[in-house]
Structure I
Amino acid sequence: MKYLLIFLLIINSRIVPGQDTVPYLFKAPVIDGYADEGLPGFRLTDFQIVSKSHRKNPDAEAGYYLAHNEKILYLYIEANSNSIVIRDRGYQNGDGFHLLIGKPQENNAPTDEFYVLGFSAGHSWSRKMIWYYNMDLIMSPLSRDTKFETGCKNGKVSFELLLPWEEVHPYHPWFSDSIGINLCFVKAMGNREKNDYFILEDNNMQSEQSEKKYRVYPFGKPGGNIARFSSTLLKNHIQENEDPVVRLACYAPADTSIRIAINIISGENSTVARKNVLMRFRNGFPVVEIPVENSDLISGGYKAEVFCEGKLTGRHYFSVFPGTNAKEYRSAIRSFESCISAGTYNTLMFYINEIDSALDRIKYYESSYTVRKQFAEANHYLEQLKAGTDPLMRKKGVYRRAYRSDKDGNLYPYSLFIPDDYTGEKRFPLLVYLHGSGDDDRVLSRTPVKPSGFIVLAPNGRGTSNCFAVPKAQADIEYSISDVIKNFSIDTTKIILSGFSMGGYGVYRTYYEHPERYRAIAILSGHPDLARRWIDPDEPNFLENKYLKKFRNVPIFIFHGTNDLNCPFELTEKMVKKLRHAGCNVTFETDRGGHGSMNQEIRNKYYEWLKKQAE
């Protein structure tokens, strides 16, 4: 019976036999790029899998060490090398690493709930960031509380990370049933090659919209004679008729009574609810749930501050959603259909569909400011409708619109930038911008390329990584342009097509399909044969001479950084030579940047080129 119980424990906790426990840290290490002396159970574990970009890459032994406490996860990586190499997107191209933390699935199947964090040796935007979250590309920076440093001495390079659990909520060894971890250390080799070192090999670890593999690690318990606490929320979003519930974990070396105080604080920084309680904890590791009753919270954003014996244990953010549902909003908007344009009506109905979809997808641990904002905007638009105003008629800046397909009747989004000086009295040129892989049309709100004098359209493409090569993507571009022309004053003789990265391939492909539509094209850090590599070997490779004839009569602007390792510079350089040899009018600009960078001097040249094409 003893052995049976041990076997069941392993199965229930999804712990792979033979794995090392992640030891408990009684004291957070100093983060300076080098491992402190006296780290508990310190020894480097060799990476089991090495994937080389070139078979002749040299070997470089590398290992890692993990530790934790109730506040942080600690990671140390060390490799044999005499120098740290700084490259664009070092987390992907070297030197750097990407770390996965996720929710294990039944039978350790790949998970669709995870963070992939990227860390690069250089001091650029990619030094420490969230790369992916739950299948989606995020590319957002981690906070200052995440500490990351590198070191190099005695023929070794080292990487040291202190990651607060708060950065990867809801994952925490005291509240999660189990935690999946994977790690890929990327060491640069030579000028452009690299070695990838995995805990568990996963070719999808760098891919968007892909489930990820992981290994489940057991976490050591604190021990010692000091009580330790951690807190979280049962749910990070509730309805107006719900009370927030705090979960509190306590390591108690002996039976003890603890005074607990919980303050609920509004977005205006006012304390709107309190709870004080004396709780008895038995020796061990109990987790308790503490509701804050009769809180009567209205719709909005809040934080819960939890104190144990007067010491702040946790600060947790949550949302309260209004009681109004999507059905009520739809009914209200339908009542105004005859008073507004079809474009506004379709867009408002799309917004309500998005609220419905977001509420269906939201996880218990997500507070979702986005959903709160969607509710607030829906209420604002309804107030404008009641006042007799079309809420989108004079809207400026970047926002999302939607068209209704005459093929399937569904609503599809696109993003649009309307300049402040647009009044509808004169016709504006239209700049169409195709997004890169992993993104969608909403990237328009983040891209700096919104030149004055243009309306800018970013089609969705009905997918994040289809290279704009599939029929539905091409149809989406056409539908989006037609909808903008229908609803805005556009000079249809001055439509310019542009795209970044995957969208650069999309420019080649879209112009090849519809050369009559566009006055000029711009390819920014693009790839001339991406769809053949990603989608189908029968897709066009625009490096082949047979595809070049159609490009002879269109002005072309091409930008590419010489240190781009994601869409290799050499391919674009070859493409430019072929286009020029075919008699094409090509303006080619480069700098020493990596993937996506464009310095201000070149951006100004690009804007001047756009302005010239729109004359």
Structure II
Amino acid sequence: MLTPKDVLQKVFGFPHFRGKQEEIIHTLLSGKDVFTLMPTGGGKSLCYQIPALLMPGCAVVISPLISLMHDQVSYLKSLGIRAAYLNASLTDEEIQTTQTAYQNDELDLLYLAPERLNTDRTVALLSQGKISLFAIDEAHCVSQWGHDFRPEYLRIFQFTQNWPNIPRIVMTATATQQTYHEIIDRLGLSQAACFVEDVDRPNIKYLIEDKYKEKEQLLSFIHQECLGQSGIVYCLSRHKAESIAAYLREKGLNALSYHAGLSSEEKKITHQRFQTEDDIIIVATIAFGMGIDKPDVRFVAHLDLPKSIEHYYQETGRAGRDGLPALAWMCYSVKDIIRLQRFVDANNGDDFYQKHSQQLAQSLLNFCEDITCRRKNLLSYFGQTLHKNCGNCDNCLTPSTEIEVTMASQMILSAVYRLRTQKSMGLGASKLIELLEGKLTATVKKYDLTSLSVFGIAKKLPYAMDDKTWQNTIKRLLIDGYLTVDEAFGTFSLTEKSRCVLRGEVHLLARKDSMQKVNNSKNRMHAISAHQQIMTPEEQFYYDRLSQWRLQLAKNHYVPAFAILYNKTLLDIVRKMPKNKGELVGIEGLPLQKIEQYGEDILRLLEAKDTLETDSREHQFSL
């Protein structure tokens, strides 16, 4: 009789379980409900896929992510596992084929979109077969106050009660304490075994910097940190996504845009290219990435602020799912803070929802401006503790300090007041700073701003303020509500809280970046190029050869590259340099079925360079 470890090794090709996987699997096999909070890339899928192969019947997997269904099913089929999905992307004929397979007990796993739970036909279909377990992925979607609420998730509990004795495993990678308790309540998990793992992603380096020339900054980041690697760049608008992608292509990079305005066929082609090409960069709105199961994304970049820390954690979590070094990079400015606050204020909802949205945005902005370890802050937000600094974020690698800016803040607020009352006008951040510093710019001359008492007043400060520290002070005033933006004119206005600063009743601190951080484009540590960093030139040669073979194979079969072999598997192969099929056994991610499928090709690719160079033009690999 097969054990979970047998299935792990023989079917999936992994030598051992990670974290709490084995305990979760045995709990589910015992018939108990399970809730698990596990980081992206932590191996959640195996927690229900292995039980599905050991229990009689078919596992029903509820997932909101159509692209993930396709990729997961492609991967499972490549392992010889009987898997299928039902969602709106299928033709009537494909739907009928899948339904018949389920009815005839010919499936091990069936993936369902949550929208299908609201139909009597789905209940009738599932009643015609035997269900082994329910797996509910992305469970945070049930939380009305979470970052990704899906109303259809509220129906899941009632739906699964049609089969009250079938065990359920409920999974998420993103949940605050509030969201966690809401999941337990709404999905009826009060008696479930709960497994909460550390949500830290230690392989991801977090970098956040001030925005000044975002295109050039992004290009510099890619060239210095992850040239030739796959990544995702997030923007808020379609136009910006297209513009940034075009700019990167002009600079010689393999970049595509992705947004809701693309046709279904364009989205499909973009998705296929992203899954198969090793160096592709997708510049996208947040519509892209949900359900992308590409393990070798080496970086995620944000050119606009996400809506919350949950969004930031989930979006950056799409990098480095293979466990190799990855980067999460973001740049932002005063304008981005204003844009986020406007977006939140424009939300339609009751007072409670509005206040909650404001709290989410406030937490994100505080996270961005904080000078302490990024990872500590992230984990703290999700109710977990890191006892020492991570040493793998911008604040650890290039520490900033905080300086007292109460007097500078008073000058900023006074300038806003004088401009309003004496000139009936306002200024944006850069022009306001120039006014305080006494610079005779065109704007100052045009509006005779030298007559204002605040013109050049910054010279009276007892401490030095460079432009970035002025900008950081304005950010702090905006974040803390001492300054706001006039909707009609887009310039600064005072708030009720401004009086506290002007009267000296509060003392304010702002971030002052070190020179190393200011010049980070010159001082970045070249920590990415995950493959090159850990391989010799010879290993790199064979790794590239295997990658090209895998790419062609993936394209020929219309499957993601990882469905052939994971990057970590390729790395293990070139390190061990097996000479025969027997030596391929035991390589992580290479089960017996794949050794039979690809073993001869792999061994031939590992032959001596001169041998391959002689006959490479004549030999055709079996695809």
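Points worth noting:
- Among candidates I, II, the computation of relative contact order in percent (Cα under 8 Å, 6 or more apart) that gave 8 used structure I.
- Highest-scoring entry among I, II, by mean count of other Cβ atoms within 10 Å over residues 271-278, is II.
- Calculating volume of the Cα convex hull per residue in Å³, for residues 319-478 alone for structures I, II picks out II as the one with the greatest value.
- With helix-only ellipticity at 222 nm (-39500 (n - 2.57) for each DSSP H run of 4 or more, over all residues; to 500) derived as -6500, matching label from I, II: I
- Looking at FRET efficiency 1/(1 + (r/R0)^6) of positions 295 and 367 (r between Cβ atoms, R0 = 30 Å, to 0.05) for structures I, II, the greatest value goes to I.
Here, each number is a calculation from the coordinates, and none is a lab measurement. The model shown is predicted, which means the values in this text are computed figures rather than measured ones. Cβ atoms are built from the backbone, for glycine too; each structure is taken alone.
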